1. On FRET efficiency 1/(1 + (r/R0)^6) of positions 44 and 140 (r between Cβ atoms, R0 = 25 Å, to 0.05), which of the structures labelled 1, 2, 3 is highest?
2. 1, 2, 3: which one has distance in nm of label points 7 Å out along Cα→Cβ at positions 132 and 148, as calculated, at 3.8?
3. Of structures 1, 2, 3, which gives 23.2 when mean count of other Cβ atoms within 10 Å over residues 196-203 is computed from the coordinates?
4. Name the one structure among 1, 2, 3 that helix-only ellipticity at 222 nm (-39500 (n - 2.57) for each DSSP H run of 4 or more, over all residues; to 500) of -12500 was derived from.
5. With distance in nm of label points 7 Å out along Cα→Cβ at positions 28 and 204 derived from the coordinates and found to be 2.6, which of 1, 2, 3 does the value describe?
Structure 1
Amino acid sequence: MDQKNLETGLLQMILKAETEIPPDVIAALKRAYLIETGAAKLQLEAMLANVEMAKKKRCPMCQDTGILTFFVTIGTDFPATGLLKQAIEHAVARATLEIPLRPNTVDPMTSTNHGDNLGSYLPHILWDFEPGDAVQIMTLPKGSGSENMSALGMLSPSSGLEGVRKFVIDTVKKAGGRPCPPIVVGVGIGGSADLVMNLGKRALLRPVGTRHADSLIATLEDELLELINKTGIGPMGLGGKVTALDVHVEVAHRHPASLPVGVVIQCWADRRASMVVHKYGTWEVK
C-alpha cells in the first residue's frame with residue numbers, strides 16, 4: 001500500500017472537515033434562522049454566509065482550526081494497519097502547512113508551540129476493530145472555545161437520570177455564549193471518568209437530527225434538547241429560541257457505586273468528515 005497516497009486521502013478529509021459544514025448542520029442552522037428574530041437572526045445569517053464563503057474559498061471557517069481527534073475503525077483483515085498512525089501524523093503536519101491550519105499544539109510544561117499540530121499524544125487517535133478488510137476514519141476538529149466548556153461529573157447513582165439532566169443543563173447554562181452557540185451537545189453516561197468523556201465526544205459524530213437506536217436514550221436526547229433551548233441563551237449568547245441544534249447521548253455500563261456524566265460541547269461550526277480506506281489502498285472522502 002502506498003503511504004503517500006493514503007496521506008493524500010487523509011489530507012483531503014481534514015480539508016473537508018475544516019472548510020465544509022455537513023449538510024445536516026447547515027439544514028439545522030437554516031431552520032434556526034427561520035424561527036429567530038433580531039440579533040439572533042443576524043448572527044445565524046452571518047454563520048450561514050461564513051459557511052458558504054469557506055466552502056467557496058476552500059479556507060477554514062474559523063481562525064481556531066482546533067485540535068484534531070481521529071476515530072479509526074479497522075477491519076481485522078485490513079493488510080496495512082501498521083501504516084495508519086504514521087500516515088495520520090504526516091497528514092496532520094501537511095495539513096498545517098497546506099490548508100493551512102493554525103498550529104495549536106503547545107507543550108504544557110514550556111508553552112513551546114510545535115508548529116505542526118503534532119505533539120505528545122497528539123493528534124488524538126481512538127482505535128477500534130470490527131470484521132472486514134476496510135478502515136473507516138472520522139475526524140473531529142475542535143476549537144478551545146467549546147472544548148473549554150467540557151465538564152465531567154462523578155454523580156452518585158442515587159441522583160438518577162434527574163441528576164444527569166441537571167448536570168447537563170447546569171453545564172450549558174454555565175457555558176453561556178462562550179462556546180459560540182447554537183451548540184451541539186455530546187453527553188456520555190456511565191463507564192468511568194475517562195470513558196464517559198470519550199463517549200461524549202464520540203456522540204458528536206452522529207448527524208444532527210438523528211436519534212439513538214435505544215428509545216429510552218432517544219427520549220432523553222429530546223428532553224435535554226428542549227430544556228437547553230428553554231434557557232434562552234440563544235445564538236452567540238445574545239438571547240433567542242435556539243441555543244442547541246441537537247443533543248446526542250451515548251451510554252456505557254457503570255459500576256454500581258458510580259454514575260459518571262461527561263458533557264462535550266461543540267460550537268455552531270460542527271466540523272467533521274470521514275473516509276473509507278479499502279483493502280488495496282483506494283479511498284473515498286465523505
Structure 2
Amino acid sequence: MRADPEMVLVPAGPATLGYVYYTGLLGPMPYQVDAFRIDRFEVTNAKYADFVAATGHAPPAFHDDEDFNKDTQPVTGVLHSDAIAYCAWAGKRLPTEVEWEKAARGTDGRIYPWGDENDLGLAYISGKTPTEVEKYPEDTSPYGVRGMAGNVSEWVSDTRVARAGVCRDNTQIDKEATPEMRVLFAELAAANGGILPELCKTPAMTDESIPGEPCAFIKGNSWNGLPHMTVSSNRMWDYTNTYAEFVGFRCAADS
C-alpha cells in the first residue's frame with residue numbers, strides 16, 4: 001500500500017510476547033510476526049466524523065456528549081463492527097493481538113511501551129474522560145506508536161465465542177513451554193507464599209453446550225483502568241455487540 005505518514009512500520013521478525021497469566025498470549029516466548037503498519041495514534045473523533053460523513057455510518061455512542069466528543073480525543077462508544085468498518089473505509093484493518101502487542105513492546109519482551117520501569121505516571125490511566133491523543137509523549141513504543149499503555153483501551157481483530165463469562169480458546173495449554181516461563185512461575189510462587197497464583201493455573205474447560213455469544217479481545221489500559229492493566233501483555237475482552245466510554249481503536253495494514 002502507499003506509505004501513510006500517520007502510520008509506522010513494524011518490521012518483520014521475532015518478538016518476545018505474552019506472559020504466564022491466563023489473561024493474554026502464551027508466553028513469554030518468541031512469536032514470528034510479519035511486517036505491518038499501524039496507526040501512530042488512536043483514531044480520533046475528528047477522523048471518525050469524516051468516516052460518518054462519507055458513509056452515513058451511525059455516529060459513535062457519545063457523539064453528543066461534550067466530555068467525549070472533542071475532535072482530538074480518541075473516539076469511544078464504538079462496537080467491534082464499527083471499528084472494522086472504519087478501518088476498511090480507510091483502506092486498513094484492525095490489528096491482531098500479536099501485532100498490537102509487538103507494536104507496543106518491541107522485540108525484547110519489555111513490560112511497558114517505554115521499557116520495564118514501573119512508572120505508570122508516563123501513561124494516562126487515571127482521569128474522568130479521555131485526553132488528547134498527542135498528550136503523554138512518554139507513552140511511546142519502540143516503533144514510535146503513541147498511547148498504547150493508556151488513554152483508551154483498544155479493540156483488536158481477534159474474536160472468540162464467550163461462554164459462562166469466558167472469552168478464550170477452550171483448550172488446555174501447557175505453560176511450562178519455555179525456561180523464561182519456569183523462572184517466572186518460581187518467582188511468582190515464592191512471592192505468593194509458595195503457592196502459584198490462580199491466574200497461572202490452567203483454567204477449567206468451559207462446557208460448550210452452554211449458549212455462546214461473539215466476543216473480541218481488547219488491549220491496553222485506559223483512563224478508567226486499574227494499574228495492573230497497564231502491562232502490554234494484558235488482555236481484556238468484551239462482547240462484540242457492546243461499547244464503552246473507555247474503549248476505542250487504531251488501525252493496521254499489511255506492509
Structure 3
Amino acid sequence: MGLRVCVGGVTGWTGSALAKAVIDEPDLELSGAVARKAEGQDVGQAIGREANGLAVVASVEAALKASPTDVYIDYTHPGVVKDNVLTALKLGVPAIVGTSGLTASDYAEIAKVADHQGLGVVASGNFSLTAALLQRFALMAAQHVPDFEIIDYAKHTKPDVPSGTANELAERLGKVAPNKPGVPIDKIIGPKEARGADVSGGRVHSVRLPGFILSAEVIFGLYGERLSIRHDAGSSADPYVGGTLLAARRVVTMKGLVRGLDNLLFGPFE
C-alpha cells in the first residue's frame with residue numbers, strides 16, 4: 001500500500017495536476033478528494049481522467065473520516081485553508097499547505113496545534129524548486145545588502161496580495177534585514193500606497209495584470225550597483241507538483257511546522 005494522500009482543491013489548477021500525479025506515482029494512493037462545487041462527482045472524471053470510483057466530497061472532515069489518510073494537501077482558497085489544516089491535524093493527519101493567504105499569526109496557531117498533536121506540517125508560498133532557490137539566495141543576499149524591495153507579479157484575477165511566494169519572502173527577509181526606506185513613509189509627498197506595503201519588514205509592490213502567471217523579484221541596492229533575483233512561473237502547474245510531493249513524502253516523519261521548501265531541502269537558514 002502506498003502513501004495515502006487526500007487533496008483539497010482537487011479540481012483547481014494545481015490540485016488537479018497534483019491528483020493526477022498521485023494517481024500515477026507507484027508509491028502514492030489518492031485516498032480522498034475535496035472540492036465543494038464538484039461534490040459527488042467521480043474524482044477521475046472531475047480531473048479529466050477515467051472514472052476511478054472515488055467520489056469528491058465537500059469538506060476535509062468528511063474526506064478524512066471516510067478513508068484512512070496519511071497526508072492532507074491543501075490547494076483550496078485563502079478563506080478556508082487554515083480551518084482545513086487545523087481540521088486535518090485534529091484528526092491526526094499531517095498536512096502540506098500550498099494555498100496562499102495565511103498570515104504569520106495563522107501559522108503560529110497551526111504550529112501550536114501541530115506541536116500538540118506531534119504531527120508535521122510543511123507550508124510554502126511556492127513549492128517549485130527554482131522558487132525555493134530564489135528564497136534561499138535572497139536570504140543570503142540580505143545578510144550583506146540590507147536595502148531591498150520586492151515586486152510581486154500575478155494574473156489580474158488573483159484576489160490575495162501579496163502572493164504566497166512574495167508574502168513568505170517578505171516575512172523572511174524582514175527578519176534578516178528589516179526595510180528602512182530612505183525617506184520615511186510618513187514623510188512621503190504623494191500617495192503613501194505608491195511605496196508599496198510593509199509586510200513584516202519587507203516592502204512589497206503587487207502587480208496584477210493579464211499575461212502574468214506568478215513571478216517574484218527581489219531588488220537589492222547598494223550605492224552604484226543593484227542585484228536582482230527573480231523567479232518566473234510558466235503556464236503549467238508541473239513545477240509545484242514535484243515539490244509538493246517531495247514534501248508529502250517527508251512530512252509523515254516530521255513533527256512541527258516547517259515554512260519554506262528551501263528549509264525542507266537545505267535546513268533552517270542561519
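1. Numbers: 1: 0.65; 2: 0.90; 3: 0.05.
Looking at the calculated values, the largest one is 2.
2. On the way: 1: 3.8; 2: 2.4; 3: 1.9.
The read-out was computed on structure 1.
3. Working: 1: 23.2; 2: 12.8; 3: 20.0.
Attributed to the structure labelled 1.
4. Working: 1: -12500; 2: -5000; 3: -10500.
Here the read-out was taken from 1.
5. Values: 1: 1.2; 2: 3.3; 3: 2.6.
Attributed to the structure labelled 3.
Where a number appears in this text, it was derived from the coordinates with a stated rule and is not lab data. None of these values were measured; they are calculated from a predicted model. Cβ atoms are built from the backbone, for glycine too; each structure is taken alone.
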